[in-house]
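Engineer: Input: structures, listed below.
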Structure P
Amino acid sequence: MADDRPVPLDEYPVHQVPLSMKHVATGDRNAYDRCIFHVLDHEGRALLILGLGVYPNLGVIDAYATLRTGGVLHAVRASDALGEDRMRLVVGPLRIEVEDPLRRLRLVCDDDALSYDLLWTADFPALWEPHHVQRRGDRLTLEGRRFVQAGSVAGVVRAAGEEFRVTPGEWTGTRDRSWGVRPMPGEEGGRLAAEHPTEGFHWIWCPVRFPDRFLMVIVQEDADGYRTLNDATLVRPGHRDRQLGWPQPEITYRPGTRHPERALIHLGDPRGPQELEVEILTSSPLALGAGYPPADDWQHGTWRGHGWTDRRTYDLTEPHPLAGYGVTDHAARFRLDGQTGHGIFEHGSFGRHDPSGFTGFDSVAPQGS
């Protein structure tokens, strides 16, 4: 067994508890610390999603990148043993360089299947999302602290002989940072899962960048429509953040599916109601390539051995069977108060959801709706 030593980050006065910075203040195996970036073309030609995560109590660091172009999704994933230098955000061919915290980051993937070299620059200050807590019975299964941000992106993306020149005027970047505890693969649900089965889950997460403002909308509801997470916040430089009340979404689904084609989100504001129009441009299911549940080929935090790298290509010309049981990120064009913006309409709806008329896991939008 190796001797226990301080790590480089222990040099800095950033400790929250009397532990080395290589340890987290919980023994929960599901402790995590990770990020996700979205880089989207305003015409819907391409959607790049990438992320990196650290799972301290599993001893794993992993990263991924997926690129949707046309009917094809390209993916590169990498995993390795977690080292002592937490400032080194590198896994296989994927890396993130924090050049100026909260302002400028460099995103790189150097792989034959998918490569990019991008400079992500914040256009707006980072915004805290609501504290996220979920329980199954009496057990805490998820507690996360998160912030979200929108910015400009410049650089190049390449895949399958195709090259995209990324420019700030034609592309938008969003990102989310989160840490805490959330379910990881490899743990049986046990009695609580048997006695407290999930009846339904309905989720909307929308970071939207407009020319002079940033809007964040979050909705999480259970099967009855009871809302457990709610946010609608407008950020404008030089102004105080403005709360836009209790968002009420109207989603038009593709007949025979729960795949959204467009949406209208009503935003409550005492000074006058507003409506956020959502036009879907292209879509990328997070269960394909990106490692989110219910992925069947790789999920975050899974130990695959030292120096594991994997490359996949998915055919999205027809709906993938896993897409209906996980969250999908949709690149979208938004309209609000006479302005046009771009961002992500992340949505997942599975099981019963009474407000939408879905009666169970096999329930979909009616044909001809």
Structure Q
Amino acid sequence: MEGLLLGLAAGDAAGWPAARHRASRMPEWTRRLTRELDTFAEQNATTTLPVPIALNQPPEPLRLGPSDDAEWAAFAAESVLTAAGVLLSDLSRSRRMRAAIDLAWNALASEVAAAAERAPEVESAVLPLRARISVRAGLGNLAAGLRPPATGHDNPHYFDDAACVRACVLAVVHPGDPRAAADLAEFDARYTQDGDGVHGARAMAAAVATALAGAGTDAAVDAALEQLPEATEIGRNARHAVKLARTDDGGGAFALVPLLEHQIVDHVYSYGIAAAETVPVALALVTAARGDVAEAVPAAACLSRVADSAPALAGALTGALGGGDCLPAAWREACRTLSGCALPHLAGTDLVELAALLACTELTSPKANATPTPQGMIRT
């Protein structure tokens, strides 16, 4: 579990959008100045492009570290810990997890509703969190009285990959049982997603659950593919991307980058967060890297269009495959603490300690009827 969380956090930190997410902790004027410099570059045809800046402010928020993906993954981990606590102890194992997820989403929705009441109009409400469009829309739907699956279906970004990072963490509840992990991930995903957004969450949960039980890279990726209907965009893309990786001439993940860039990544839409792109890219790069986090994550970060989440997804799966010691020590230290740039209440959360808490709950122990993997062990 430590490898899963730290791998996800390292991938999150490696993508160029992380600095922009973390810059939200800087004064607003610093971000405004960056936008003005970008406009200056556009209007004056200069090729010197601005980056997030600190100027006379402490630069700590801009240093290498995890951002939104890692924090929403920790949000999912909180649901696991809630389910393992005394609050829901009178429920069955499966009902406890679903009740905890529902409590977490409705608590956030209550905050959204309170913010909306204070604002002159809903659109101008200042929320005490930062989130993807799909998550904000889902929370708004919950606050308006809708319930899943309507909260994810009636959603302008139902197709994005916001639920995929949450799914990676929820998989710890069902190590060695990819179908059960996928079902739990879908329950959570329906609050914010539909279509490929749900399929992607199921795929990542299945892959991570398989990896946590000690299976190898190919078995984990195959478990993900089993959750992706062939007639969907994400299903077609994932099978094509993995085929490219498996027919590779030995060049590894870096050699696969141009192929994925030209055959999988779509440059038409405004945002590069479609699950139909990021999940296939992550699965293909993990395959080409043979499960090596130090190869898969940098390659994913090279694909700038999908760098907001593909590196995090690749890091989560390779971290689950490799265990807690697969990351270099410098990356462990840089990425173990959350900054609170998306969910302020998580500022200071230590992912190593969080992984230890997850590992100690009975909910993350393999069920007696789970199918053992060839290696027969659980990675922590």
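Rule-based calculations on the coordinates, nothing more; no lab input. Quick caveat: nothing in here was measured; it's all calculated off a predicted structure. Cβ atoms are built from the backbone, for glycine too; each structure is taken alone.
Engineer: Given a value of 31.5 for mean count of other Cβ atoms within 10 Å over residues 4-11, calculated from one of P, Q, which structure does it belong to? Don't skip to the end; give the middle numbers.
Structural biologist: On the way: P: 11.9; Q: 31.5.
Only one of P, Q returns 31.5 for mean count of other Cβ atoms within 10 Å over residues 4-11, namely Q.
Engineer: Right, something else. If we compute distance in nm of label points 7 Å out along Cα→Cβ at positions 164 and 332 for structures P, Q, which one ends up with the highest value? Kindly include the intermediate steps, with their values, before the conclusion.
Structural biologist: Numbers: P: 1.9; Q: 2.8.
If we compare distance in nm of label points 7 Å out along Cα→Cβ at positions 164 and 332 over P, Q, the biggest value is for Q.
Engineer: Of the structures labelled P, Q, which one yields 9, 27, 29, 26, 9, 0 when P(r) over Cα pairs in 10 Å bins from 0, in percent, for residues 108-259 alone is computed from its coordinates? Walk me through the numbers on the way to the answer.
Structural biologist: Working: P: 9, 27, 29, 26, 9, 0; Q: 12, 32, 30, 16, 7, 1.
Checking each candidate, the match is P.
Engineer: Taking relative contact order in percent (Cα under 8 Å, 6 or more apart) as the quantity of interest, name the structure among P, Q where it is greatest.
Structural biologist: Working: P: 17; Q: 27.
Comparing P, Q by relative contact order in percent (Cα under 8 Å, 6 or more apart), the maximum is at Q.
Engineer: To which of P, Q does the computed value 0.3 (distance in nm of label points 7 Å out along Cα→Cβ at positions 36 and 292) belong?
Structural biologist: Details: P: 0.3; Q: 4.7.
Label of the source structure: P.
Engineer: Comparing volume of the Cα convex hull per residue in Å³ across P, Q, which is largest?
Structural biologist: Working: P: 155; Q: 145.
Checked P, Q; max of volume of the Cα convex hull per residue in Å³ sits with P.
Engineer: The value -500 for helix-only ellipticity at 222 nm (-39500 (n - 2.57) for each DSSP H run of 4 or more, over all residues; to 500) was derived from one model only; which of P, Q is it?
Structural biologist: Numbers: P: -500; Q: -18000.
Matching structure: P.
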